[in-house]
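Structures follow.
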Structure 1
């Protein structure tokens, strides 16, 4: 029986893997032997993260895909690249946590916090779902924060 912490041979895709929870998840999964693919909006920060993950894990099985979750065309390009380069995807970690202080909209016209944290990940997951199903038993993990605790209650339903 395979040790439950041995991820050797498994491919893990982590959105926002260049900082915070995504970076630390990439490091730990790399230490477990996974082939780690991180995505980043800023390629310079992404390349720096790949170097850090490689340094901290000793693994060369770390790669980077450009992804701007607030741009659905970028999501489609990233999905195409992932499908072209990953013959299997064992884990997809949808890691988002952007909260904008000022209201703005995405290039597709959606409110940016909603677009980046929800719509981008929804589209990415749907574009990768067949590869995930073919890689069964694959997992999709969605990371959330405690930001909902700071929301102002508008009114009670009911």
Structure 2
């Protein structure tokens, strides 16, 4: 993860160019509304709801995996944000809310791994959703591309760990 961040620093201009193309050149009002909806729907705290619902519906095995993924994401994302403290593209931020890695993306990819492992028919829709979440973070000017890529890698890793633990 740290290596990915260091690579982002080395790429500098290339990453900035990708970021500007997506967050500035591709703007349209309908797309912005859609991306803001994705941002709200993918708010990381909401990812605690599926494990609770699954537990209540007596799906305890998948609920444990979902909860483990949620806790794993929270611990790793917050730790990395505090450790790396990368400034967000839209300006100065609190250390706990720094740019690297993208929390929305991390949580979305963790969910995709966990829930598609439980129900393989969900694999394509879940990974499309996670990819759109990541794209929305760049489109809305909240993260650089490597923040999103780091979040995706971290999310897949945490998801696989949660699946293999239970």
Structure 3
């Protein structure tokens, strides 16, 4: 009969590789951890987050401050929230049951509940599985994706010129 192995406190040891050997500092130049022992210098450099910013040029006037300031330059490249156009989106399949006698405008789409707010305009998008559209649709003041324009012209809709 095999004896049961008992776990003894004296036999406990960590898994191999789980406890790396500590870095011994200040033990000569060959160790690479001399003088400050990995702590950097005193003052600004030893503080967390200390040091100069990425635009600091050694005390010389920074590049951004040397440029002439122009009044009214555009922030378009930086601030997307104020300058981009935001469209209310309608999918083509939502127009499958549209009454062809009613002209499709942003206001009529809002009245029929297909969009809640018009924002900067209404854009009609095509999806992979669009339903058949009624013939003779008339559209005004609406934007289209390329595929939606193709599907509408194929269905015989009267589109505004590009």
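Here, each number is a calculation from the coordinates, and none is a lab measurement. What you see is a predicted model, and the numbers here were worked out from it, not measured in a lab. Cβ atoms are built from the backbone, for glycine too; each structure is taken alone.
When helix-only ellipticity at 222 nm (-39500 (n - 2.57) for each DSSP H run of 4 or more, over all residues; to 500) is computed for each of 1, 2, 3, the one that comes out at -23000 is 2. Given 15 as the derived value for relative contact order in percent (Cα under 8 Å, 6 or more apart), which of the supplied structures 1, 2, 3 does it correspond to? Corresponding structure: 3. Work out which structure the value 26.5 belongs to, where mean count of other Cβ atoms within 10 Å over residues 98-105 was derived from one of 1, 2, 3. The structure behind it is 2.
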